[in-house]
Each structure stands twice: as structure tokens, then as C-alpha cells.
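The structures considered in this document are given below.
All of the numbers you see were taken from the coordinates with simple rules; none came from a lab. Being a predicted model, the structure only gives us computed values, none of them experimental. Cβ atoms are built from the backbone, for glycine too; each structure is taken alone.
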Structure P
Amino acid sequence: MDDETINFITSFIPLTEEDIRFIKSQNQIETYKKDTILLAEGEYSKLTFFILKGCIRSYYLIEGEEKTTEFYTEKQGIVTMSYVKNQPSEYYLSCLEDCVVSVSTVERTQKLIAKVPKLETLIIQMNGELLVQNRASLDDFKNLNPEMRYVKLLKTRPDLLQRVSQFYLASYLGITPESLSRIRKRISSK
């Protein structure tokens with residue numbers, strides 16, 4: 001799995017053999033079983049995550065009901081608000097599948113940037129892309145009706161339809177599973 005991390009990085013920036021050895025020495029790969037809670041409401045996050053294999057869901061627990069806000073899959077990073085602001089998390093991160101994840105801490109990231117400064121550019125770029133994706137997702141939720149959100153999901157992230165239960169997809173779209181079933185039926189009959 002170290003090679004997957006290196007391959008991802010080198011798709012954006014060139015690395016020397018020395019850079020690769022150092023990154024591999026600092027790379028911490030963790031394996032999590034399906035249903036593992038990586039972060040719970042009220043906990044402080046000390047880790048960032050880069051998914052090498054699997055699917056992770058973020059959700060809020062509101063009056064006993066789970067409200068899914070995002071799905072993260074291969075080659076996506078997760079930097080939580082708790083990590084950035086050093087405050088208790090308001091939401092959960094849970095593994096929907098068995099996951100293989102590269103994890104990092106503030107200290108490890110600082111050490112990597114000190115030794116391989118060009119990584120800072122990549123980290124800034126990835127954080128910028130995350131910000132844009134989150135903004136687009138929020139805009140879609142505000143501006144598109146549920147059927148339009150589902151159609152967009154079909155086009156942009158069709159893999160989720162095979163990987164994620166209808167219950168979680170409905171929650172992500174802000175509708176009930178029954179409404180999602182009706183939308184799917186309507187779309188398939190067109």
C-alpha cells in the first residue's frame with residue numbers, strides 16, 4: 001500500500017528516491033474493519049486520513065437519526081473540522097467497508113513538509129479541492145431538488161450506488177428511502 005501512496009503523490013509532483021524512502025518511513029497505514037467508528041461526536045481528532053481502499057461515511061446524529069453528509073472513497077482525503085480547529089467533533093466518521101487508510105498527525109505532516117517541501121504544495125492543492133467539492137455539494141443541496149441531486153450523483157459518483165445502502169444514499173440526498181425508491185423507479189422508466 002505504500003506504493004499506492006507514492007503513485008498518488010508522483011501523479012502530482014516528482015519525487016527523488018530519497019524523498020520516496022523518507023515518505024515510506026513516515027507513512028502509517030492502518031486497516032479498519034467495516035463499521036469501525038474512526039471519529040465520534042465529542043471526540044478530538046488527532047488524525048487526517050487518505051483512503052487507499054474502502055468507503056468512509058460522515059454523518060451527524062440528530063435526535064437519534066443519522067444524517068449522512070458525505071462518502072469518501074479511494075484517493076480521497078479527510079481532514080475533519082475537529083482536526084483543523086482542535087475542538088470536539090460534531091459528527092461521526094464510520095467505515096462502510098473494510099478500509100485501508102494512510103493516517104497522519106500534525107507532527108508527522110510537519111516532518112514530511114520539512115524534509116520534502118514540495119509536499120506542502122500538494123497538501124494545499126488537495127485541501128483546496130476538498131473545499132471546492134464541499135462547497136459544490138452544499139450548493140447542490142440548496143439549489144437542486146432531490147431527483148436532480150440523485151441524477152447528479154448517478155453521473156458523478158455511480159460507484160456509490162453499488163457500494164452504499166439505499167438507506168444511507170437517501171439520507172445523503174435528504175430524503176426517505178421510500179422517496180428514493182420512487183425517484184429510482186421514475187428515472188428507470190424514462
Structure Q
Amino acid sequence: MNAIHNRICSSQWWARRVENELLPWGLRDVELGEDVLEIGPGFGATTRLLASRVARLAVLELDEEYCRRLRAGLGDAVSITQGNATALPYEDGRFSAVVCFTMLHHIPVAEQQDKALAEAARVLAPGGVLAGTDSVGTGWLFKLIHIGDTLLPIDPEELPRRLTNAGLVEPRVERSNGSFRFRARKQA
């Protein structure tokens with residue numbers, strides 16, 4: 001992420017927004033279960049909240065520096081792995097839920113985004129849920145924040161088809177104020 005994006009995502013303003021708006025909206029009516037994987041937490045505003053809500057939380061983060069920060073801030077409360085969402089280093093069917101918040105647009109190629117969705121489906125247990133949020137990415141401020149950064153917005157109208165193609169069922173996508181939340185589950 002670029003310097004502006006880093007500053008925003010590490011700010012108290014963002015942490016409060018995540019706690020009061022993003023996470024409650026993104027996970028409303030989602031049953032996470034006991035063993036959850038979060039993909040791409042960055043600075044970990046969502047991770048800190050999730051760690052207190054679930055029995056076991058694993059995190060996969062691409063950037064090693066973010067991994068170091070997460071380990072320093074969370075200690076042993078969360079299992080943190082450096083890796084790529086397109087090749088998850090976990091066994092098939094392990095997790096009761098996989099979540100990701102405002103990260104899919106950071107995957108630079110649509111085919112890689114689809115691979116990440118398929119990998120999430122692969123590591124979900126039967127009946128497990130994939131849930132998260134992202135930005136529509138059409139606003140000028142959102143684009144400005146991403147100058148020099150990876151930005152490939154997800155079309156929320158296309159996401160249900162992409163979730164189904166990834167091997168998930170019952171996809172749902174809901175838009176609100178330039179963002180969307182999504183969920184789908186692995187066939188039981």
C-alpha cells in the first residue's frame with residue numbers, strides 16, 4: 001500500500017470505523033463457527049476484533065512487514081502466516097469460515113481474484129461460510145488513495161457468479177454507500 005493508504009489504515013479513525021460500522025455490517029447474520037481464517041488483514045483492525053469473537057483465528061497476510069506488526073501486537077492470540085491468497089497453505093476443509101475485508105481489490109488480476117475465491121472455498125469445511133466486504137471503487141477519493149497502489153475493484157453485480165464459479169453456493173451481495181458485503185457457503 002502507498003503512504004496515504006498506510007496512514008489511513010493504521011489510524012484510530014479507521015479502527016473506530018471498522019469496529020462500529022464495517023465489521024458489524026459485514027458479519028451481520030453470519031455464523032463464523034470455531035476455526036476462522038482471515039485473508040489480507042493489513043494492519044489488523046479487523047483482526048483485533050475477530051480475535052475476541054472466535055475460538056481460533058488464523059490470518060494470512062501477503063506483506064511480511066504487516067505480519068511482523070500483527071505478531072508484535074497480537075502475540076499468540078492469532079496464528080499469523082505470511083503467504084498469498086491464491087495459494088493458501090492450509091488443508092482442504094479446515095475452516096468453519098473465511099473472511100476478508102476491503103482486500104479483494106488489492107489483488108491485481110481478475111483471474112487471481114477468482115483463484116483466491118476458489119482457494120477460500122477449498123479450505124472451507126462443508127457448510128462453512130465465506131464472508132467479507134469491499135469497496136465499489138468508483139469514487140475519486142477511493143481512486144486517489146490508491147495512486148501507486150494495486151487497485152482492481154470487484155464488480156458487485158458480477159460477484160455472485162464468481163463466487164458460484166469458485167465452488168460456493170447461495171451467494172449474496174448487498175451494496176451500501178460505495179461498499180458491498182458478500183457471503184456464500186460451501187455445500188454441506
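Matching task: 18.1, 57 is the computed value of Rg and Dmax of the Cα atoms in Å. Pick the structure from P, Q. The structure behind it is P. One of P, Q was used to compute mean count of other Cβ atoms within 10 Å over residues 86-93, and the answer was 16.4. Which one was it? The read-out was computed on structure P. For the read-out helix-only ellipticity at 222 nm (-39500 (n - 2.57) for each DSSP H run of 4 or more, over all residues; to 500), a value of -8500 was computed from one structure; give its label from P, Q. Label of the originating structure: Q. Can you tell which of P, Q yields 14.8 when mean count of other Cβ atoms within 10 Å over residues 62-69 is derived from it? Of the options listed, only Q reproduces it.
For which of P, Q does distance in nm of label points 7 Å out along Cα→Cβ at positions 38 and 166, calculated from the coordinates, equal 2.8?
Traced to structure P.
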